[in-house]
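Each in C-alpha cells, the structures are laid out below.
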Structure I
Amino acid sequence: MQPTSDFDPGKLAKSLLRRSRQGALATLMAGSGDPYCSLVNLASHPDGSPILLISGLAVHTRNILADSRVSLMLDERAAGDPLEGARIMLSGHAEQADADKDLLRRRYLAAHPSAEAFVSFKDFSFYRIRPTGTHLVAGFGRIVDLKPGQFLTDLTGAEDLLAAEEGAVAHMNADHRDAMGLYATKLLDAAEGDWRCTGCDPEGIDMQEGQTVLRLDFPERVADGTALRKMLVRLAGEARTKTDQSAKI
C-alpha cells in the first residue's frame, strides 16, 4: 500500500515506536516452544528500536536466552474501543546489550524515571529488539507490512548528533521548559503541562508529561548538534508565532 496524503504507514509506525512506553512481549517457552506473553515497559533507541530492562529471573528473559525470536505488540491506547486505534506487531530478535549501555540507560531512565530504583540491580539487564519487520493495523483498508528500513531512523552520518544528545536534552529541560510547552501546545495541540524532553534523533524529539508521550517530527533531517540547536530555535519561533496569532483572534 502506498502512502496517501492522510496516511503514511512508515510515519505512523515510527510514531508508535517512539510514543509507546508499554507493550505486550511474546516469547517462546524454553523447552516446549509454547507461546508466552508478558507486559513490559520500554523506551526507544535513537533509531526507534525498542529498549527493554528486564530481570534474569523473569520467564520472558529465560525464554529470550534460549531463543531470541520475539514479537512486540504496541497500540496507541485510543479512547473507547481499543480496536479502533492504530497498532503494530513488531517481530525481531531480542539481544542483551553489550555496547552503548550508557545510551540505553539514559534513554530508558528518561522514559521511566522510577526505574532508577532498580536499574543497577545485578539481575537486571538491558535488551534491544532488532526488528525484522512489523505488521501495522490502522483501520479498515489500512493494514500494511513494513520492512525495518521503512520504520527505523537511519543514523548514518549522525554521530555528532548522538554525541550531543545528552547535553541537548539536559539543556532543554533545565533552561527551555517554556519552549517544550510551546512545542506541545502550539505545534502538537496537546494540553498544557510540565513537558520535558526525553530524547532526540535526526528526525525529531520526544516529549513526555506523566504517562503522555508526544513525538515532534522535524521538517528536515538534522545530523549534528549545531543543526539541532537551529531546528529547535526555528520550531520555538513557529510556536510563538502561532501564540501571537491566537492572541489576535
Structure II
Amino acid sequence: MKIEFYKYQGTGNDFVIIDNRLETFPKNDAQLISKICNRRFGVGADGLLLLEDHSTLDFTMVYFNADGNLGSMCGNGGRCMVHFAKFLNIIEDKTQFEAVDGMHKATISEGIVSLKMNDVTEINVSSNHVFLDTGSPHHVELVKDLKNYNVEKEGAEIRNTAYGKEGSNINFVELINDTTFEVRTYERGVEAETLSCGTGVTAVAIALFETNKTTSKTVTLNTKGGILTVGFNKTETGYTNVYLEGPATQVYKGVWQ
C-alpha cells in the first residue's frame, strides 16, 4: 500500500502528516506508525498526524506519538497541521479544528501560525517544580547551566518514577531575562529529548508566571529548534486566551511504499 505523506517541522519538532480525508490510512497499525517515525528505518519523525474531515469544523487532527500510540495534544503538531490545511486549500488565514483535547482556533500568516490552546485551571506548585496540563501533562523545573544539562537521563528518570505508567513530559528551564527563557524538553511517547515542544513551552510560560519568575503575559521561549512565543491572560480561575505562536514549515513530500 502506497501512502502519500508530507514532512513538516515546527521549530525542529518534526512530523509526518497525511491527508486522511478518505480514511484509507490504517490507524490501528501502531507498528506501521512506529516504523514510519523511526529515524533509522523509516521517514523519521517525533510523531505522525492525520488530517481528517469534521462535520462542522474545518478538519480533525489525529496525533500519534512516535511509538505508534495515540497521543495527547501536540502544540507544534497543531501549528504544522494548520499550515498543511492551508496548503490543501481547506482554509485561508484562519481556522477552527478539533484535536483530542477539544476545539482549537488558529491563524496563519506568512508561515507563522498562532494557535489557541485550552484554558489552564489547575496548576500544582511544588518546592522544586510545577506540574500542569496544557493539552498534555508537563513537569516544569528550573535548572542551571541548561546547555550542559543531561536532559535525556534526568528527564527519563523523572518521567518514569514520579508520574507512574502514563508518565509526563519533562521540561527543564533556565532564565535568560525577565521575559525570555531557555527550554529543553524530554517527551513521553518519543522517549527522548525533542528540539521543541509546543505544549511544553506553553506550560513553561504559564508555570513561570504562576511562580512569579516573570510578570509578562507574553513570554519568549528559546528551544534548540527555534523561538516560540506564548501569550495569555490571567483570571481568578486560571489562564485563558492562551496562544502559542511560531513558524511551521513543509520540508518535503514523499510516498511510503
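Values for this structure:
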quantity: Origin of the value 7, 29, 35, 22, 6, 1, 0, where P(r) over Cα pairs in 10 Å bins from 0, in percent was derived from one of I, II; calculated: I
quantity: Structure responsible for 1.00, with FRET efficiency 1/(1 + (r/R0)^6) of positions 33 and 185 (r between Cβ atoms, R0 = 41 Å, to 0.05) calculated and labels I, II on offer; calculated: II
quantity: Among I, II, which structure scores highest (criterion: relative contact order in percent (Cα under 8 Å, 6 or more apart)); calculated: II
quantity: Structures I, II, by FRET efficiency 1/(1 + (r/R0)^6) of positions 137 and 169 (r between Cβ atoms, R0 = 35 Å, to 0.05): label with the highest value; calculated: II
quantity: With mean count of other Cβ atoms within 10 Å over residues 113-120 derived as 11.2, matching label from I, II; calculated: I
quantity: Distance in nm of label points 7 Å out along Cα→Cβ at positions 17 and 161 - highest-scoring structure of I, II; calculated: II
quantity: Among I, II, structure where Kirkwood radius over Cα pairs in Å, for residues 9-152 alone as derived comes to 16.6; calculated: II
quantity: helix-only ellipticity at 222 nm (-39500 (n - 2.57) for each DSSP H run of 4 or more, over all residues; to 500) from the coordinates reads -5500; which among I, II; calculated: II
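Bear in mind these aren't lab numbers, they're just calculated from the coordinates by the rules spelled out. These numbers were taken from a predicted model, which means no experiment stands behind them. Cβ atoms are built from the backbone, for glycine too; each structure is taken alone.
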